[in-house]
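So, here come the structures, one by one.
Values quoted throughout were computed directly from the atomic coordinates according to the rules given, and no laboratory measurement underlies them. Just so we're clear, the structure is a prediction, and the values are computed from it rather than from any experiment. Cβ atoms are built from the backbone, for glycine too; each structure is taken alone.
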Structure 1
């Protein structure tokens with residue numbers, strides 16, 4: 001059920017548009033599963049994917065980060081993963097969730113803003129000389145995640161009858 005509502009949220013917010021919206025809806029279940037496995041908010045994971053690649057699984061950055069979650073192959077736990085492997089949506093979602101979990105809970109000690117900055121800019125998000133691009137990136141992802149959560153709650157209220165409850169609620173922390 002959450003996947004259907006989250007898909008409606010993507011369509012409602014236009015994140016992404018057109019064919020990529022259908023693509024995002026096709027893989028929303030994978031995003032939810034990876035988010036649950038790595039103790040992440042699906043709204044943050046979805047917003048991160050949108051920010052990183054606009055749900056383009058074939059995306060490759062100038063620094064050779066690949067796939068939906070724009071992971072650099074050399075920084076995965078599996079040294080055999082190539083850029084082509086990361087263009088597989090499921091692989092990219094799971095590897096991205098694993099990396100985001102590390103950055104939020106190990107590096108950021110639970111602070112989502114620092115963790116997202118780390119995901120984007122590496123170990124330059126604490127102390128006096130914080131990486132400005134990484135801080136902006138984190139703010140952008142968190143604003144999108146907040147919009148996703150807000151729209152999710154709105155659609156959920158419209159979808160469920162009074163007295164019924166959803167089997168899942170996106171976190172708003």
Structure 2
């Protein structure tokens with residue numbers, strides 16, 4: 001059953017483990033002590049999840065975003081359940097796009113990922129801070145940095161995933 005994860009015992013399970021570990025490692029990047037006047041650190045866990053989801057949609061089941069988002073919430077200090085909900089919404093939107101489009105190129109993937117990143121950051125800000133807080137400039141900078149770093153995340157996912165014909 002595909003709902004429970006990859007069916008193949010060999011390479012699909014190894015690839016799924018690599019994907020999960022890379023997403024968890026991306027979430028752990030927020031623990032690195034970095035001093036900055038403006039918080040511009042992108043959500044690396046989300047970037048890795050989107051990279052895997054857009055490059056190889058069958059690697060992880062759709063429901064895998066919820067526990068990965070919960071881990072990100074626990075590590076990053078965001079309100080519990082915010083990344084769980086937002087990451088799940090992103091994967092469901094990408095799954096819907098996958099059923100509608102027959103083929104995509106890199107620019108479309110980048111546009112989809114940029115929309116998911118911006119939506120997650122804006123709604124995460126709505127969950128975490130009051131609307132009267134003046135963090136819009138920092139949020140815009142963080143969104144721009146995150147969208148600009150998405151190609152590096154896909155490159156890393158490609159390197160971890162190996163070739164498609166193996």
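Quick one: mean projected area of the Cα convex hull in nm², for residues 52-147 alone came out at 6.5 when computed from one of 1, 2, so which one is it?
This figure was derived from 2.
A value of 22 was derived for relative contact order in percent (Cα under 8 Å, 6 or more apart); which structure in 1, 2 was it taken from?
Answer by label: 1.
To which of 1, 2 does the computed value -22500 (helix-only ellipticity at 222 nm (-39500 (n - 2.57) for each DSSP H run of 4 or more, over all residues; to 500)) belong?
2
Match the computed value 1.7 of distance in nm of label points 7 Å out along Cα→Cβ at positions 76 and 100 to one of the structures 1, 2, and report its label.
Derived from 1, not from the others.
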